[in-house]
Structures are given as structure tokens and as C-alpha cells.
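Just below sit the structures, each encoded as C-alpha cells.
Nothing in this text is a laboratory measurement; each read-out follows from the coordinates by a stated rule. Treat the numbers as computed from the prediction; the structure is a model and nothing was measured. Cβ atoms are built from the backbone, for glycine too; each structure is taken alone.
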Structure I
Amino acid sequence: MLITEHFFLIACDPASGLPAWPRRHQGAPILAAAALAMDLTLQGRLHLNGGLLHADISLPMSHPLLNDGARLLAAGDLPVTSALRLLAQRLDPLPQKVLDGLFRRDLLHRIQRRDWLLRKRARYPLRSMQARNEALQSLQAAAHGGDLHGLGLLLLADLSGLLALHLRAQDHERATQRLLSLNAVAGSAPEAQRLFAEIRTALLA
């Protein structure tokens, strides 16, 4: 499962079916774009080229959102902040597309209604408690180390304020230390780790 899918399974309120988190420094579209960029990084499709993001679209990927995101970024190398904005704007509404994908896999319900301006509004109440529990377990396990998928999930949960809601105090401290290590990533570190650090810096700006 993608980082962005795990994140929205955690962030989407199980009953109301709407994404919600305590800290609103960054909105859902930018966080979804950051998650998608990290997923592309884990697929080996994003690279740093002179401090700019370069996308590789030489081969198709199995997930349509990954293909769409890679094609957008392949149009020209961009600074990380600009790349995230491009993904959020050109794939709008990106959070809904992520949630629609989870609905098609029977992990969420989808309830669509029109508001007083007759605009369509969709809610995604939880259908699969197992899927959400797996996302939460991935988050909790990431506090103790592990792969970059878990680190990406920690990063998003921290910036949204969800980390403190779902981790015990001791685990939260360990997760924070793991995230702070991104502040001093060496130039010799693996490229994916350096990309994650750049994405975190862009989101904190």
C-alpha cells in the first residue's frame, strides 16, 4: 500500500468519512502531494539533479496516481516546493482521488451528496477496520526504525499533528528523534533519504 493511502486511512475520520487533523499548517492537497512524491521516490522514479527533482517515466507503474504524478514532474526539473505545488494543483482534487482509490478496493464507503450550492461532496466512512489498523501498526512500528515507507508515514503524521494522537509518549519520543535525523542528512546518504529530507524541509517552510 502507498504511503499516501496509509496516511489517509489514518487521517480520515472513521465515522464522518472526512480527512481531519489537529495541525493545519499544510492542507490536505499539499500533504497528499508530498506523500505521492515520497511514493515515487520509493519506486526509484524521482531523483535529485542539482537540487531539483527529476522524474523518470521510462517504464509505467502499476498505480495510476503514480503514473500521473511522474508524467507531470517529467515535464521539467523543479525545486521540491514547486514540484509539490504542481502535483497538488494539476491532480486536484488529489486527496479525493486517493480516497476514491481506497473506495474502489472496498476499504472505504463512499457517500456523495450535494451542498447548498449544488456542488458534489463526498464522504468516505471506514469500511475495513483491518486496513486502518494495519496503517496504524505501520505508523507505530516506524517509531522504532525500519524502512522509508514508515519514515514517510511518520513525517506526514507529525506535520498534521496526528503523531501525538496515535503514539504513546515513549514511541512518540523515538519517532521525533527519527524525524529530527532528517535535519542532518549527509550528502553521502542514499538518494531516497536525501529526497525525504528535502520534502520535509519544503513542508516545514
Structure II
Amino acid sequence: MRHLLLVFATAATLHGCTGGPGSGPSLEIFDPDLASAFRSYERTLSQPGTPLRFESGRTVRDCREYLAMPAEDEVGGTVYDRMIAGEYVVCDALELLRTAQPLPAARRPPSFYTSALIERLDLTSFRSSLDEEPGSVLSAIPALKPKAQGFSVISDTDEWYYDFEVLARADFTGDGREDWLVGFSDIAREGTYRDHSTLVVTDAGRPGRLRVSLQR
């Protein structure tokens, strides 16, 4: 997320827990730029960004317009459109945080989250360029060579770049269980393929494979 907030991030920099767009308990947000944007929720929604064109021909210029687009209307198919779409991933993250419920603070080190992503995240539970057998995880694919950096897991090879960043911890599904908000970048080193999305990893506190239940 840190590289997707160039347009929408506000100037303030926060760490850890932060209040939401209204009042109430704090959410546990790990990414400082996202925490800052969430604290200034209304201002961030209306802050102008690079115009983004959709397949219908409509163009959006801020988060408010972006979130109002029908789900079936997809981003334009040009390389430029896909590049600009990365700037708007923060909009999906903010909308998910707006409806999330806080959990008791866990006070875990970043390595707790990155180790779980490397060892337990089912790579076939969400859309990506990874073509793996059901249940496959990052640690089982030697060619990816995943490395932890802060709250991120990065795989940077000659062919592909993947980045999974744990952005926040909360109840995003309303079942009272721990979920993780994860920013995902999927970029080809050669060619034009690139995709940025926001993943919700659900029921992360249970043992076994981690699965994505929502991708935006």
C-alpha cells in the first residue's frame, strides 16, 4: 500500500491503532499512510486523483466517484488504465475499514503476520497470475524466494514481482473473528500485465491454511 498512496495519502503519519471516520473504538492499522488517510476519511474520499477510465467510458477522479461505480463496470484495459488503477486501491481499503469492527489489540511483531502469509496463505483462494495446485503456499514454491520486509512479503524475480502487505487487523466480515486486510501487487517484469487489489484474509486466528474471502 505504501507505493499506492502517492495521490491520496495525507500529510500526517501515524503508526498502529487509529480512530475511524467517526467515533468509537480504534482499528489496528499497520500501514502509516493508510492510517493517515483513514483518519482524514472524508477529505481523502474527495481528494482529486489521476483520472481513471472504465470500460463503459466513464471516468472517475476521486475515491467517492470510484466507489460509486457499478461492480460490473471494469477498469479500462490499457496499460495506462491499469497503472492508474493502482492509485485507487486505497479507496477499497478505506471502504472496508469503514465497515470493520475493531478487535482487542494483539501487539504482535510484523514477523507473526509475514510468517503466516509465507507458510499458510492458500495462493489459489484469490485471483492472481500464480497458477498453482489447490492449497499451495509461498514457501512451497522455491522459485518465488519470498522475503519478509516489515509487514510485507515480497517475491522479486526476473519474471515477476509480487508484494503482499498486511495493512490492518479487524473483523471485516461481522462474525467476531480476526481478519486481515492485505494489499496485493501482481506485476510482470516483462510485458504489460499488472494488477493491484485488496484482499480480506478471513478467520486468521484459526490453525491451518489461510484463505481469502473477498478481493477488490
Structure III
Amino acid sequence: MRAYLSIDLDYWCKFTTPHSARAFFQRVWKLRLPIMVALHHHHLLDDINKRAQDLDTVINVDFHSDIADDIRDTAMELNEGTWANFVHFRGDGTFIWRYPEEECLDDRHGYCHEGVNPFDEPSVAGWKRARKMQGLARMPWKSIEAVGVCLSPYWLNQGKWAVVYPLAALELFDWLGRWTVYDGCNASDCPDAEKGEGVYTPHLTFPRLVV
């Protein structure tokens, strides 16, 4: 396995303490890999695809599955709930969703497909294999080749306190603050947020160690 670890901070959106996220990210730092940070999850797609020749697996740590059934006649739109359908190596690869709770296994909560479940029939999303696992135990750390983290501010909800540690370590408070101010308005900054451009351009960083 040669995996891209794709982490959405909304995995912890229902958590009430920061202990789980802190422990997980402290283990992520031990990989000593640079971290690609992005505002929305689909903004990590370019980083995943530019590494496609070196990867065969995506591990998606996320409250949402982000994989859809592509069975319509019209072209699928790339967004934060469909980006897994646009991974270049999916035809020969494995998609693994690590979700936090059973509630996620519902199309009103975590599932992103509308009809056919890609975890039953991976081919509807273009993948060779698709699996789902609850929780973060038995993560294949030695198989992880690259790491990306997205803020997903719309979905954090009350979970902001639960992810205060990675927010500080990856210096994401500026993005979160800007989103809070601009969300729902027509200010010139809003298109940049959706497209991942300007101040919201994804970038590689190393975590700043915080206590």
C-alpha cells in the first residue's frame, strides 16, 4: 500500500474535547512529512493527482464519505462531496473512508451518494476497491506517503474546540476567521474561498509544535 492520508477536520465535528484530535495529529507529525493544507476538501485533489504514479490508496479521515455514484447522464460536478470520483488512479486503486460514528452511514449525514452505494459497488465511482472503517485505530502509518488536511469550516460546527490543536499547529486560524466574516456574503474574497485561490491557495507546511 502507498497511501495518501486525506484528513478533514470535520471528522471531529461532534467531539466535545480536543484530546482525540491532538493524539491523532501528534502521531501524524511523527511521519515527518510536509502537510498540504487546504480550505475545502476538493482543493487537495491537485496534490493527490500530481502524486498519482506513486500512490494506490486514499485514506479519507472524514465525517463525510466524499465519494458519489456517477450514474447520471450529465457530467458530475467537482466539489467537496465528490472529489474522490476525480482521483486519477482510482481505476486501479483503493479508497478507504475512516468515519467517526455510525450516524455517518446515512445519506442525511455522512454518505455522499444518492443511489448506488460505492462501498457496495466501487465501480459506480470509478474505483477498483472502496472500504469503510469506523474510527482511527490500526492506521497503516508505515504505508502513508503524503498527507493533506482541509479545514472544511462550514462543517466544523461546534467541533472548533475539538480541533484547536491542529488549527494552531497548522496556522489555520486566519482562514477560519476570514470564513466566519465572509461566509454568506458577496464580498470579493468569497470566490477565492470557493476556488482555493488568493489567500486560500493550498500550500505545503510543516506543523508548528504547540503545547
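What to note about this one:
- Of the structures I, II, III, the one that 3.0 was derived from, the read-out being distance in nm of label points 7 Å out along Cα→Cβ at positions 139 and 171: II
- Relative contact order in percent (Cα under 8 Å, 6 or more apart) derived as 17 - corresponding label from I, II, III: II
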